[in-house]
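The numbers here are math on the coordinates, done by the rules we state, and not lab data. Small disclaimer: the values here were computed from a predicted structure and weren't measured. Cβ atoms are built from the backbone, for glycine too; each structure is taken alone.
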Structure I
Amino acid sequence: MSSALTSALSGLRVHQFFLDVVGNNLANASTVGYHASRVTFSDVLAQSLRSGSAPTSTLGGVNPVQIGLGVQIHSVDIRGDQGVLDDTGRPFDLGIQGDGFFVLNSGARNVFTRAGTFGVDRDSYLVDTSTGFRVRSVIGSDIQLPLNTLLPAKATGQIGLGGNLPAKVGGPVAEVLTSSSIYEGGTHAEVAGSATGPFSFTSGDTFELRVDGNAAQTITFTAADFTAIGGNISAATAVEVAQVIAAQASGVTVDGSSGSVVITSDRTGDSSTIKIDDGTGAPASLLGLSTTLVSGVSSPATLATPLNDLADNLVDYQAGDQIEISGTDASGQAVSGTFVWGTDGTTLGDLITFADNLLTDATVALDASGNLTVTADNTGDASLSLSFIDDAANVGQTTFASHGFSVTTNGQGPDEVRTSLDVFDSRGLRHTVTLTMTRVSSTEWSLAAETDNPNDVLVDGSATGIRFNADGSFFATTGTGAGDGDLELMFDGLSATQSISLDFGTSGQLDGVTQLGDSQSLRALSQDGYAVGELVSMAVGSDGVITGSYSNGQQQALDQIAVAVFSNPSGLLRRGSSLFEESPNSGVPQLQTAGAGRAGTVFGGTLESSNVDVAEEFVRLIEAQRGFQANARVIKVSDELLNELVNIV
């Protein structure tokens, strides 16, 4: 009887412990990087009442008879399955997909965590934001980031060229773009009343007004409208009638200064229309307004045509409205500008002059038919484009999209092809270098360089013998000394020359400059120099490398975060604050590079969520509760039996 009590008591204890583990798991269901614990039980040594015996030649074997003495905690293990990685957007929120742990320096020893909630402290160390412990690198040192260190400049040492040189040169012919449709001006649609005032209306008189084919607008005359402007509905003047109509109508201008009412469409051209239908009281007839459809007349626009009078003008421009002009010049360089209505002009000619000033190597003009043309100033292949777009904040609006440009005359391949790029000297100063390639023969070209500063000295500013194979692939440069494949420049303010090699591609390949067809697309694709840069942002890669992005466009590896793996990660000791320590059975930490072996991959901008399965923990909670209840019931029954035994006497 006593063994039942002690066994049940041990059952109460272990199920209380079971409940503690489940409760802790549920409490940490939202803890970043938390890995749930699992408890297992084992029985206590049993009391043997009879030993077993082996079978004989005449009798069978007998099993031993034992009574268990209760239950004990067998183990509490850490579950190592992966938690979900949730995006956070913070560059130093880090999650691990795999078995590894981040390594932190507590000041006395290393500790380990799956919760990568890191940040940068005052001294530029990468630290755990909860404890301030410093994050360790793959070489075992604290990670200190060069936040206030400049990236030194690098002088340009090589220019990479690509694109095509024309195999055949024709022309010379300048490229011409022409608008796909003509720009039209013309007259407004207008309905003029044949009667002069005063006019006698009755309150409630109406007529319908349709403008540019849109829905009808009902114009209503009420005594209150005329009283509000100091007039009399039964003796209204043309000016007063115009004011009442204008207050209710859109898309038109109404005037009565001539003594009769004149309604004029805001738009011009044959798409502008006015249609009046008389209604209650026939006020249109009283005013002498025709009920016949009236249309404007279109004619080719001229330089003097106001932008507000273009047939494609939907809403008149107001002072300050902007028209964005963008495109590319003949050399393919992007150009853009903003035409401000009222400041830069108001006519189509003003807009064309503004665009013409943007395209420094082309001429923008309007021909007699109303077509807008863009003509390259120089002969040869060109990359012209031009477009007009109303600013979204404008009051005015014109459908410029209906006049898109297309090439009507192709420029032929030039004998000279130019390209420019910026290079850097040893101080990190930027210089623009223009490279001009000139045809020498059907398969050979030469190159000449020039800079944007007349005080620069070109010690060797040319390359000669740039030859191509019959299939258009690059062959070689054959010049030696001055005129070989390298440039020697002495930039203003420096006493030493700077050598810049020219990379035309691989001999016999089409991976660089080619000579094919009749079009040119030569470009200086790359150069390996850069200016001094300041650190502007950082990101962590999957291998744990912290990469800094600098203001000069360069990127540089700043350090690499270590990931530790253990032979038995379940043997680690929890320290609190989502930290672990090694134990005698966990094995020693092995610092590895993220992504190698079992180390796992690092994901920046994410955090690993708890791997607690709430549904499973609720099932375990029920198991703990029922186990506790069952053992409590054993104690209760044992107590009742003992009570009965005592009562026998």
Structure II
Amino acid sequence: MVSKNVKIIIAIVIAVIMVGTAFAVLYHPKAPFTDVSQTAAPQQLDPATGFFTTNGPLFTALFQELVGFNGSSSNVVPVLAHNYTNYKDQNYTFNLRTYAKFSNNQSVNASAIWFSFYRGLIMAQGPYVADYSGILFSGTAYSNTTIALPWGTIDALESAGYTINGKNMTDNYTIAAKDLDTILSHFNYNSTEMKVMSYKNQALVVNSNYNVSINTLHKYAFLLQDIAGWWGAIVEPSYIDAHGGVKYNSPSSYINLNGAIGSGPYIISSVGKGFSTITLKANPNYWVSSTAISNGTVPSIAQPAHITPIVIKYGLSHTSRVATFDKNQSQISTVAPSSFKNIIGSYYNKADANGKLAKSYSEIGTFYISMNVGRSYTNNTHFRQALYDALNYSKEYAIYNNNYNGTPEAFQELGPLSPGYGHAFYNPNNYPLAKQNLKGAIQNISAAGNELHFYVTINGHKYGDTSGTDLSSHTFTLTGISPATSLETSQLTIAIDSFKSHLGLTFGTHYSTESTVSGWTNATATPHFVDLGWLPDYPDPIGQQLIDVYDNSTGGAFGGNDAWVNNSTLQKDFATLDFKNATAQAQEMKNVSKVVYNQYAYMWLPMPYNIYFVQPYIHNFVWNPFVGYFYNLMTISYKGGNSPSSMSSYAMPVYTAMTSIFMAGVKIF
């Protein structure tokens, strides 16, 4: 939402093409379509590296996958694949569309699929490490070698004549990783490379030019939903090779800054300094036609762009996000619940100034303040429980009441799983929701003080080891994500007041950028206290929420475990739990839930709804819980008084949103 004190007068010329269904032709407004709903810049433009919700709408516009989420549903439909077969949830074979093209007119073939997955895996950045452990690479081997080598790679290399003769597993994995780097960085489809790619007993197999198989280490029923997110995005190999190639365990600095070539309906037109602004334009070589959509050859989710250009302005202030929407200078915005009345009351067109401007979506996921169990003080259970008991959860929930009709734009839950998964997974032991317990807070801070030899002063009384360190004079830091939103500021202010009033502990705040968060690769590098959240990338309660928030291999940047929990009982369960059937998982969840609850590694905050304000002349705003919303589905049309200009025309909607089943995403803030 950009802001000036004048209305933007948008003159439009929309033609309607009749091909079974009416479609709006590509629309070029005098003032660009502007989205200011992303409160922080993405920091990485590489789909193999970017792992925050701010990446969602951008990557969904630029890249495509073998299958994609069908609108707002958790179900998938073939996109780059024409069809697929699933053999016993462990072997998936895809026939590709022979006419699919990247935006540079190169064909999307089976080798490009192999390249994209193996590149993402060997780079071992957040998306691929979090989503494919135990599926496309061995989590145990990764823990031992720190290399996410696609399973079967060593055998594939040796079958093509490579020599892997290290002294131990780490040596072999390192040699194989370097060989794979060489193949991916000089990807020329020669006979040796084809021998590697066509080797049958590995994670991905190129069967022919337009046929590829994915083989999982274990039976895994969620594989299709897994690859439907941008962690399954297919990129054009020659562009990657021309700009730095591939190096194991390393991001690509050039691709992070400039993006890759994909096959999606949009391409990047320009990137502003610090990703403050990214402009998209319609892909001039897009492989999908309106005819293919109307006759059902290609699913509606892959339809061509209807609006160009798209300007995404990241990190605007709350004031600007309100003002630009009210002046019709932005088409999509977001504001805190406390500003609902302000944005609706000041809206430029009084006929539309009502609650329908807001679109609110309930999510599955978890919000928290993590307490790093690998660092001083927070490595003590009594210390963590003292803070857990001291936090004023009622006030934390109250900040989500919108001031337009008083509706809470959040719900309370006991993490790490969510009520949407059902009682068998969510809180099967019926533990109480987090609630302030001042008596328990005093008891636990006293116990922690005696164990760690410190004391605190509360209302003139000293608690703990009075001969130890005066911890009241120490300042802890609550770390949030920059730029801070008004909600985040309110959350941390309530926490700081709670800890000072009831524990005698002093806290300050610090805000880190997303790029800084990507460096939280161990407990020492991760702050003591982090205000963040985790949304599953697809609807797997165990592998995408429970494990990500509690597995020691998914700490910090590579998952949601910002507390760096490393519990032997949980780790034993996590080795097999995600690959058991739902009945066996439900039986085990009571034991897992008990261990998790007694960790007190997180203070569970209310789970906020996803809120967007959308101009009424924007149609087919479709939100998906895993990848965000779809620019290519949106159309612009005016009816009567809705038009900000004297002109009025109408384009029939191209796409109807489907009912969402699961709500979710990735790292959130």
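Out of I, II, which has the highest value for mean count of other Cβ atoms within 10 Å over residues 213-220? Walk me through the intermediate numbers first.
Working: I: 13.6; II: 18.9.
Evaluating mean count of other Cβ atoms within 10 Å over residues 213-220 on every structure, the highest lands on II.
Which structure, out of I, II, was FRET efficiency 1/(1 + (r/R0)^6) of positions 293 and 373 (r between Cβ atoms, R0 = 35 Å, to 0.05) derived from, given a value of 0.10?
Traced to structure II.
When helix-only ellipticity at 222 nm (-39500 (n - 2.57) for each DSSP H run of 4 or more, over all residues; to 500) is calculated, the result is -7500; to which of the structures I, II does this value belong?
The read-out comes from structure II.
From I, II, which structure was FRET efficiency 1/(1 + (r/R0)^6) of positions 109 and 149 (r between Cβ atoms, R0 = 25 Å, to 0.05) = 0.25 calculated on?
I
If Rg/Rh (Cα atoms, Kirkwood Rh) comes out at 1.26 when worked out from the coordinates, which of I, II was used?
I
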